[in-house]
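The structures come next, written out as structure tokens.
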Structure P
């Protein structure tokens, strides 16, 4: 069993202090931007001297609120996010008060449910939708996306009243690249056998990545890495698991908890709350806007077509982290990742890597059923 790391306590308990920080910033006149996706470049937001918080919902208690407006057959991440925003809190308690602090939501068109949900969100909070080209390898994709990012830069300048300069963009690119490099170091600790830090602990760290301020998150990562590197691993080998698929937004830890409580060691996540968020750096030697367009359009989300880059990435990660098996995780009604599962399964089968598919929501109603399936998978891998 991986030891308890004291540096994790601060990261996990940082919500209240961050809320106070954002509230003070807002009172002082700084603009607060809410985002729901990796495709929105933080570098542009920070270069405009605004702050950013993630608004993706990972809790079940606001799903029923959203179902007063949205169909039931919409993915729980969309419903949880929308329910939190329109409820101005969670279950009537202002425990998600950062939702009420944002001045503008910057969204993106990665799925149909999100696109239509954003139309409704505009009645509550000003919402700007970034138009993302979904054929990333087409000759015109970079040119179009660059135009979109320049329009977004103009929106941020209008919101904040601050000019976004190349110098400021380069500064933010360098800063966020440093964070990405630290996350690479953190994930390197999981290449050990046994891994030096649990998958559940890593998930909770990653869920804070887009909530904490960049400097606070960077400082927390350094402390965590320094502490974890001192560990002498003396516990038995466990099946090494990759989770691949949908993001696990803050509050959603169900599947990771089940896997690690049933004898698995999660060593890497191919998801938006995993490697997709930091794997590629932004080129610091290019025009900053071009470099941002090139980096962000390469994120292998299932909205992209064709998406061979994602298949290649999964196989590379499986090899690099010495994965014994893959848990392919999808949220109910997330059609993109559900459909893409077939191609992933075929590629893994060809590579000789077993895969378990889990489709679930945010409720606890299927915990026992998932646990039994994970038990059988672990027994097969052992």
Structure Q
């Protein structure tokens, strides 16, 4: 029974620990998480440059008033007024002055993970762009200073990509990914805090049907002189997110994850089969004694074969029953926690059932071959 429990844990890990990340990252190319060719956090005085660029290259430019907001989990985000959000999404809602509405821009892999400022209902935020003067650097760790405030309560949240699934780079010594989220303020509150908020105040989203490289180059050259520096970028770059580069990085990360998980599944599946095979071999003497006993009692050859096979396969059945049941329960719980659309929830469930069936099929085939070989060996020796 101890061996059965251990192998059942292996099956659970294959399903939940390795199978779920594969589903999260397939397909490895997900262009829908980057709806624009280029996103640039600029300033209102850059409109003249944008107009010239739009006219010269026939690009489509969309702009939104914004501010930069720094969170206590070392990320920098986009803040917008509720009227802009309503126009952008055609969704009506009411928010008070000391409340914020958070839009988590995440792909399926990071859906349902911890929220703003480590999931606090009143997160630590600083209105404006990040710089060294808002951090407490006197101790061994860099911590948010008293310039951060907790006066805003999260009134609601949703998972939706508006600008893109971009990573807001954390400070070097910190682990984990912080995404560029969107914080929605009331119109009155936004107007008040925008006056003293330093940093970018205009979100620029571009669709570049042609002359892509030339347009991107001009934006980078202009931003290098005129735009906010990204404090969290160790190369001191500007707040520019480029679709082609972001997709390439995302594709590489997802492909590496998928390949790694597949290798892990194959390795663990081999371990499961090996352990079950060795257990069957260790029970050989007991099964041989039972076979001879049944034979002496006058039991038919067919019944003796079924008895031996049942002895070999009982561990396999318990392993698959416990491991797959627990794995499916964990996957369903995770799907519900992610809060995905019904379409993707169904795809995940179908994928989990198919993956479970594949594991069960491989284990069953190998163990039935093992049971048959053991029966033939006992029969020859008897």
Structure R
């Protein structure tokens, strides 16, 4: 069993799964943080109401960002070729995301330092930008990943990226950005419906039901785009050597508009994943209308997880396809770190992941309960 677990082929698949788990963890935790920040100007009409909105995520937003750091670290350590290419080729897009993510904690910290309404309104706008921009750009990145990215490798495996920032902002990628934004707004509204009360909760339910319907419809529309071949598609045409060297030039890949559906046709049970991506947001919309806050948040979380998982399941074993030279695409079996690195990281993950889950669960348990204007005001300067 241990030998099988530490086999190079197995380790590569395990780390592909773990990367998906980390990205889902980020989307379902920090995702509702971004959704709440995006909803801030629309559900909080007074300063007290906006303080309620912010304090629903105030105790947990820093811990939720651990998943983003873990995801980036996993890409860096387990898939160095993917890290090098994406963080250099998408440099300007990554800069926008990181600038927005930096703006968000600054907004949290500085908003309540002064009682001046103009001061607080300015930081509220900053928090909105710092939440909405990443939610949109992450979806745009996924859209470009599905369509393929213009890059190739030289003979000495030096990556050459041939695209531009504005090239990333194509209509299909922006459509995926809207899927991401509506999905996270739905998730943020579900969190607010669970954690707040009064007018804030009422407005969150009203906006959340619309966002949930939009997310379900847009995701289903994305499936139509895949079926029509407008979201790309790539398949490996050479024999796959799962324990071979990490060299993306040793395989052949061709563009195939139907490739992103191949795994679902080969394993029909996988259709459950995208089906949940459509059904769960619709269930969340029903939950918003029936005021079933707990079930709404569960349905929203399931929808977010299913939408993210659908992308990974559809693309496997491709990690990042090249639109200009498909044979240079990065795949699970030729873009990983060494067997020793993957093994040692897996051991570390087995030790530290349960600790992260334990303290995260403890924080949520201790800080459970609703946030109200009264509780925020009684907390004084200790609240945001």
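Determine which structure produced the value 24 for relative contact order in percent (Cα under 8 Å, 6 or more apart), calculated from the coordinates; the candidates are P, Q, R.
R
helix-only ellipticity at 222 nm (-39500 (n - 2.57) for each DSSP H run of 4 or more, over all residues; to 500) computed as -15000: which structure among P, Q, R?
Attributed to the structure labelled P.
Looking at distance in nm of label points 7 Å out along Cα→Cβ at positions 26 and 250, point out which structure of P, Q, R has the largest value.
R
Of the structures labelled P, Q, R, which one yields 1.01 when Cα Rg over 2.2 N^0.38 Å is computed from its coordinates?
R
Bear in mind these aren't lab numbers, they're just calculated from the coordinates by the rules spelled out. Keep in mind that what you see is a predicted model, and the values were worked out from it rather than measured. Cβ atoms are built from the backbone, for glycine too; each structure is taken alone.
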